[in-house]
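**Student:** Okay, got some structures for you below.
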Structure 1
Amino acid sequence: MINKRLLIKNLLAHNDENSFYDKKRQLNLHNREGKAKFLKHICALSNSNPNNNSYIVVGVEDESNEIVGDDFFDDSRIQNLVNAFLENPPKIQYENIPFPQLPKEKVVGLVTIKPNHKVSYFKKGIHTIETGTTFKRVGSNTVPTLEKIGHSKLNTQTVISIENNSRNSIEHTLEGVLDFMNIRHKDMETQYKVFKELFIICWAGNKKTLRGATFYSRVDIELINEQIKLFYSAQDEVIIDFCDSIFTITEYIQLGLNDKTSYYPLEKVSISFFDNGYYKMENEILFEPPQYNKKLLHHIYNTNKSLLEKLSRNTALTERDFKDLENLPHTLMLCYLNGFENAKQRLIDSKPYLKPFPKIYISFKEALRVLRKMKYK
């Protein structure tokens, strides 16, 4: 079992970027240019490593190698993006890895690209990349190529060595449990559960009972063995269930036009543990967006448009404007889910205007996260 935090450290210690791993300050999958860059690197790393895993580490400064972290990213349907644009798409996995020196809301992203044994190329164009284009790695550079890509075993032994040096140990596991419960979450209620005498999940959150159900807010859940953060949310509520072999997280979001008093189930994640030392994660989107009166939504949509125009002109906001601004991310999301096609792009374009307001910016990221999940429902 690989300790993913150790793996990242060992990758970063292995010289600079090369033909089996890349590092990024952050990923931007909200626009076509950002998606194109991500897909280009996936294509190149897959083609250059047909016989071994390759990796992208997200949340690292390119020049200094400093670990600065990025936002928690939990889109299990990122594979669908790869499948939509690449022929012979590799299997990929995105995991969130906590580091002690980072704030609780920040993680390092680890993209694992499984060996494909086939040449990947773009079956559909995106941004400036044309249909039929393929890429490979030359040192630390991703370049287009017309050559037939061979099945070189150049990196295989190096990657196997790095992965073997990243194996977990009892010491690492115990340190992970103690750090989670006694240091990082000493101010919250924490629990742990051992599955199949091997896997340990720890979770922390503020507990409350609503209509007979127990919800957790400000939730942090980690699979300690592999140092993977399974769930983190500063806003949404979750219900946690488990038995001897399955751990289930059901996430709820609070929505409403003038308040957020209604709970809607968003997604259920089930982790099944097996006797042979393996586990499997399955995701199910549960969200059915509430439907509202179109006349009321037209009024709210126009109010949001006017508010964004004020922000773009640096016009002073009234007390009422600030109240509307607090609700803007979720009301634009609801407008889009009720048939206002331009509302999503307006929400994306609002990013620079909402960044100066930390609480509202968190709501902005949460709204985009819901829309991202809904895209591949």
Structure 2
Amino acid sequence: MELPPFRLERFFARHEFTAPYLLCASDGESLSLGELLDLVPGAADGLARVHLGYTDSKGAPALRQAIAALYTTIEPDDVLVHVGAEEAIFTFMTAALAPGEAAVVTTPCYQSLSDLAAARSCRVVPWRCDPARGFAPDMAELPSLLACPAKALVVNFPHNPTGYLPTPEAFAAMLALAGEGGVRVFSDEVYRFSEAPGVPTLPAACDLDPTAVSLGVLSKSFGLPGLRVGWVCCRDRELLARMASVKDYLSICGAAPSEYLARCALTAREAILARMGRLLDGNRRRLTEFFQSRPDLFHFVAPRGGLTAFPGLRQGTADGFCQDLLAATGVLLLPGSLYGDAWPERFRIGFGRADFADNLERLAAFCQNWHPSAVGEPV
């Protein structure tokens, strides 16, 4: 398997720890270790007793029990824990797809959702999230795309980077169309539980379809990327076994302290998600107010979920805009070109961090004097 450079991750490797102000992060404001432990009585003593040997390759039984509680049909044996979500995407693409098969993938997307399939010599069929439709993909296109024939339908809701979230009825219809054609659904749900007020949380794909795979992680809505804990849930245990066999060539198993702390986070999930919800509600309001106040510069669709949005410039390219912004203010946005050539005017902005309001003010001040004729080099 020959993998292309991961454009977005190389971008962050270059800028994430050097740019003074990150305004494009896709994760939420994190907790300190002490803050997390304080949420669960006795957790600090429990952490001190964690045995630093190898862990169960499927994930600690208590952690899988806590993950299963997030779903309605899932049992602990339907859970496979991974080191982050990226590893889980890799094990699925390797175990579920064979060279020459096809995967329909919502686009724009996190690069591994498409390029890992392509690297396995699979055909990747994009299903475009349309800005003219509020970034909803066209349901009328899906039957013909699946008929290519497809082996997998790869979706991501709430969607990174646009913040689009279908209704439960539309999501169920997607799964039904896939099921009619015998197409397995891989549902990236890492932004689940970050919906805007009044927007319902979607049922998990694994609860709607016994063959579907739901991807979860603690990095986004829980704001705990440093734990490096992700998982997949699926009632097809034969597929999980094949994915576990791939994982044997990767992490093998997780870190015992991380899995213990992940269980603490899920024990305290109501408090953690409420904290994140309050932060997101305020930041989402500021985000929307700013972009709606500058229709002369930007196209904007308010995100229905997730921690990112995908505004577009009315003139100029996002590469130039982001470069100029970084050079002038130290504020980092993520140009849409990192998602492929189809999005030159778009950029990703993240609103899950506590410093969002201050960084948005820096962006607003820059926009007072920026002109699209001032185009810099790619970031």
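**Student:** Suppose you compute log10 I(q)/I(0) by the Debye sum over Cα atoms at q = 0.07, 0.09 Å⁻¹ for every structure in 1, 2: which one lands on -0.35, -0.58?
**Tutor:** It traces back to 1.
**Student:** Out of 1, 2, which one gives 0.45 for FRET efficiency 1/(1 + (r/R0)^6) of positions 127 and 319 (r between Cβ atoms, R0 = 41 Å, to 0.05) as computed from the coordinates?
**Tutor:** 1
**Student:** Another one. Using mean projected area of the Cα convex hull in nm², for residues 87-294 alone as the calculated read-out, with 12.3 as its value, let me know the right label among 1, 2.
**Tutor:** 2
**Student:** Out of 1, 2, which structure matches 2.6 when distance in nm of label points 7 Å out along Cα→Cβ at positions 103 and 247 is calculated?
**Tutor:** Label of the originating structure: 1.
**Student:** Compare distance in nm of label points 7 Å out along Cα→Cβ at positions 71 and 343 across structures 1, 2 and report the one with the greatest value.
**Tutor:** 2
**Student:** Compute relative contact order in percent (Cα under 8 Å, 6 or more apart) for each of 1, 2 and report the one that scores greatest.
**Tutor:** Largest one: structure 2.
**Student:** Right, another one. Given that mean count of other Cβ atoms within 10 Å over residues 327-334, derived from a single structure, equals 23.6, which label among 1, 2 identifies that structure?
**Tutor:** So the calculation was done on 1.
**Student:** For which of the structures 1, 2 does the calculation of FRET efficiency 1/(1 + (r/R0)^6) of positions 255 and 303 (r between Cβ atoms, R0 = 35 Å, to 0.05) return 0.60?
**Tutor:** Traced to structure 2.
**Student:** For distance in nm of label points 7 Å out along Cα→Cβ at positions 143 and 335, the calculated result is 4.8, so let me know which of 1, 2 that is.
**Tutor:** Comparing all candidates, it corresponds to 1.
Taken together, the values in this text are just the output of simple stated rules run on the coordinates, not laboratory data. For clarity, every value in this text was computed on a predicted model and none was experimentally measured. Cβ atoms are built from the backbone, for glycine too; each structure is taken alone.
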